[in-house]
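**Q** Structures are listed in the sections that come next.
All of the numbers you see were taken from the coordinates with simple rules; none came from a lab. The model shown is predicted, which means the values in this text are computed figures rather than measured ones. Cβ atoms are built from the backbone, for glycine too; each structure is taken alone.
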Structure P
Amino acid sequence: MTHLINRTFNHDYPTVAGGKGVRLFDTNGKSYIDASGGAAVSSIGHGNRKVIEAIKEQAEQAAYAHTSFFVSKPSEDLADWLIARAPEGFGRVAFVSGGSEAVEAAIKLARQVHIERGEPQRVHFIARGQSYHGGTLGMIALAGPRPTRQLVEPMFGNSLSISHIPPCYAYRHKREDESETDYGMRVARALEEEILRVGPEKVAGFVAETVSGSSIGCAAPTPGYFKEIRRICDKYGVLLIVDEVMSGMGRTGYLFAIEEDGVSPDLIAIAKGLGGGYQPIGAVLMRDEHYAPLAEGSGALKWTHTYMAHPTACAAALAVQKVIEEEGLLANCRERGAELKKRLQERLGQHPHVGDIRGRGLFIGIELVADRTTKAPFKRTLKLAETYKKQAMANGMLCYPTGGSADSNEGDHIMLAPPLIITSEEVNEIVDIVERTLNETLAKIEK
């Protein structure tokens with residue numbers, strides 16, 4: 001019997017006993033290759049001694065100090081580290097406890113910037129359908145029309161000023177007569193249409209995952225998409241907020257995923273790979289030009305959290321980031337990611353139930369379909385994603401299958417996001433298990 005409220009009730013979870021490198025072990029001695037880094041969290045793998053020692057050292061000195069009284073050296077050092085590597089124009093960072101807090105903090109900062117600039121009427125935020133930004137009430141509202149939203153939507157009524165545009169999801173939405181670039185321009189311009197519909201003077205910010213995460217499975221932006229988004233935001237004074245909770249901190253082969261798109265946003269939310277699972281931590285980075293009106297105006301944040309800039313969490317995150325840089329893991333991510341995608345294409349590219357293999361770096365999505373020609377998804381009543389996950393664990397692999405990718409209700413995909421330390425041999429092992437598990441799962445649901 002357990003007193004825990006688990007994610008899924010009436011399910012017997014194995015108990016984790018330890019981890020080393022790209023593997024986790026349960027108390028029965030079973031080994032699992034961590035092909036998803038949990039939920040794209042374990043950036044440097046498990047059991048890294050440098051990070052463990054950094055945590056122990058800081059915990060012995062000062063495990064915690066409230067930010068209304070003190071700053072800490074780890075938080076200052078981590079801030080310096082990130083800003084030195086951030087896109088052009090960024091100069092400030094606030095540390096929180098995770099991804100939901102980070103994105104919500106970015107929205108609250110954007111709102112405060114407009115107020116202190118004398119534009120209090122800017123209250124409206126635009127996001128993308130089929131997105132995911134976290135589990136708080138505000139983030140569920142921001143995440144577009146998902147079944148999860150039905151739980152809390154009656155609480156909001158019409159009080160939240162949030163609307164949505166289509167995601168950049170070329171596999172599902174690009175027309176046959178369009179190039180990827182043309183499609184990207186068309187879907188980006190939906191933002192301008194929505195700004196004009198709402199009223200440009202009312203819009204505070206646009207929020208988007210740089211590379212879509214769990215909701216549609218690693219759908220990368222098309223060429224030029226974010227440059228057009230940046231142009232539109234600049235034209236109407238709208239702040240561009242990118243959510244890199246999953247895709248940031250090296251996951252795509254760049255420390256900040258937006259680097260690959262040649263764009264500098266206004267605020268960036270990061271988490272997951274920031275602390276690599278060794279401590280719960282998230283952050284929001286802010287351009288200097290937006291920090292200035294706050295510093296010259298009220299001179300204080302209009303929101304805070306008890307565990308902001310937690311010294312032990314910051315020490316762990318800094319150690320994780322040093323491992324990524326010192327061990328060349330960004331380059332390894334790009335190289336192993338290319339291998340992983342290539343081998344998946346070779347083994348599954350013509351599979352009758354694999355519609356798309358996509359992503360960047362070690363952030364790969366495999367969309368499963370009932371029919372490759374029509375792209376018709378499997379019915380969710382079959383619970384393909386759930387069955388795949390269970391079978392993968394039986395086969396000794398952890399991955400991140402999710403349902404609803406086609407339209408928020410139907411469809412299934414598998415997300416792969418192994419630690420950045422992965423080797424070519426381990427890539428081959430993952431591909432073998434992915435293919436075997438897919439065939440076994442399809443055989444089960446066909447019965």
Structure Q
Amino acid sequence: MGEPRTTAVDDTEIGSYFVANYPPFSVWTAEAVDRDALPALSSPPAATPLGLYLHVPFCRKRCHFCYFRVYTDKNAQEVEEYLDVMAREWELYHTYPAINGRPLNFVYFGGGTPSFLSVRQLTGLVQRLTAVTPWTSAEEITFECEPGTLTEPKLAAIRELGVTRLSLGIESFDDHILELNGRAHRSAEIFRAYQFAQSLGFPQVNVDLIAGMLGETEENWQRSVEKTIELAPDSVTIYQMELPFNTTISSDVLKGTGRFHEHVASWSTKRRWVDEAFDALQRAGYTIGSAYTAVRNPERTKFIYRDRLWQGADLGGLGVASFGHVNRVHMQNPDTWETYSEKIRAGALPLSRAYRPDADERLIRELVLQLKLGRVRPAYFEDKYGVDILRRFEEPLSSLRESGYLAEANRDIVSLTRAGLLRVDSLLPRFFQPKHAGIRYT
């Protein structure tokens with residue numbers, strides 16, 4: 001079927017859509033590193049879970065929609081040097097009271113492509129990290145994978161490292177769509193990797209899809225959903241394609257170079273496709289758990305990394321451009337390889353900017369992130385912040401109700417309609433403080 005004609009406002013325009021944090025990253029500053037981040041790290045630890053995020057920024061190819069800091073041109077020696085520096089970074093963190101001696105509640109290998117690493121590189125890194133902080137008691141260890149990088153021995157090694165949640169970045173089952181969007185893997189590798197993973201007994205296997213990639217049609221989207229259901233993973237995560245400024249597609253659009261002749265689906269089409277996917281997953285026995293996820297067994301399948309962070313947990317963020325959060329202060333590493341590595345080799349934490357939110361900003365952060373679940377409990381915020389969110393956010397809640405995006409708002413629950421859930425990231429800025437409304441997000 002052809003793409004329905006859309007208005008300009010419905011087109012997928014260049015810019016950030018996904019709300020990952022609050023306040024916006026653009027208000028974080030270099031000055032706040034010495035003023036706020038380092039004092040927070042030097043203070044006693046907060047009574048909150050601690051997690052670890054590891055950014056492995058290597059890929060076989062750079063996807064045309066990717067906006068993360070990744071490298072496709074590093075040789076084995078350079079990869080080894082990066083892993084050494086990242087392990088050293090964690091050792092440096094443990095010289096600070098806010099981190100030293102604390103157990104890890106969750107660990108997340110993100111990228112880039114963590115599965116790009118060889119078995120030797122991966123096991124060497126984990127040995128260095130766990131020598132500082134054992135993670136045998138962690139509730140969840142997540143590992144992101146690109147299917148084409150997986151072999152049975154590598155998956156076996158990943159399992160032996162204690163990984164409890166394997167996330168496969170499938171995105172589409174259509175080889176033409178995968179090629180068009182710059183993905184390195186093909187459909188045959190998906191099925192082979194999934195079969196290997198199932199045979200090794202990972203407690204949870206997640207499949208990622210992206211709705212509305214370049215060249216996506218009604219038919220191939222439906223086939224991707226059908227093939228996902230046939231695999232029957234423990235959870236399915238579906239993102240709607242967005243185009244932040246630093247993607248290859250965005251550059252092509254802004255410069256008018258005409259490299260790509262296909263288009264990204266409109267927002268209304270992407271929302272409809274996700275809605276249809278959610279309906280199909282529900283018919284197959286899945287439960288919709290957030291704006292992006294469906295799970296087969298909600299009692300067994302959890303997202304510890306997501307839920308802890310959305311409730312204000314501490315996070316040590318390792319690697320180039322990584323984000324962390326310690327003792328109520330947000331912090332980020334430099335976004336260049338050279339600056340990141342030089343600081344650590346000089347014996348200093350590689351922090352480039354930070355921000356200490358006030359109590360109201362912390363409340364807003366937790367509220368907007370938890371609204372992505374489709375529902376929040378007002379009592380949670382009353383207990384933690386002493387704030388009645390029904391009164392504090394009466395105006396944005398009323399606007400959601402008038403637009404048909406609010407299902408309930410009472411003392412027990414605030415919940416979104418399906419229409420609200422499907423466009424939740426576009427609704428969240430309504431809850432921002434006025435000074436943060438309409439400003440650059442990153």
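**Q** If mean count of other Cβ atoms within 10 Å over residues 273-280 is computed to be 25.6, which of P, Q is the source?
**A** P
**Q** Using mean count of other Cβ atoms within 10 Å over residues 25-32 as the calculated read-out, with 12.5 as its value, let me know the right label among P, Q.
**A** Going label by label, the one that fits is P.
**Q** Taking helix-only ellipticity at 222 nm (-39500 (n - 2.57) for each DSSP H run of 4 or more, over all residues; to 500) from the coordinates of each of P, Q, which one would give -10500?
**A** Working through the options, I get structure Q.
**Q** Computing FRET efficiency 1/(1 + (r/R0)^6) of positions 89 and 249 (r between Cβ atoms, R0 = 30 Å, to 0.05) for each of P, Q, which one ends up highest?
**A** Ranking P, Q on FRET efficiency 1/(1 + (r/R0)^6) of positions 89 and 249 (r between Cβ atoms, R0 = 30 Å, to 0.05), first place is P.
**Q** Out of P, Q, choose the structure whose coordinates give distance in nm of label points 7 Å out along Cα→Cβ at positions 17 and 433 equal to 1.7 when calculated.
**A** Only structure P yields this read-out.
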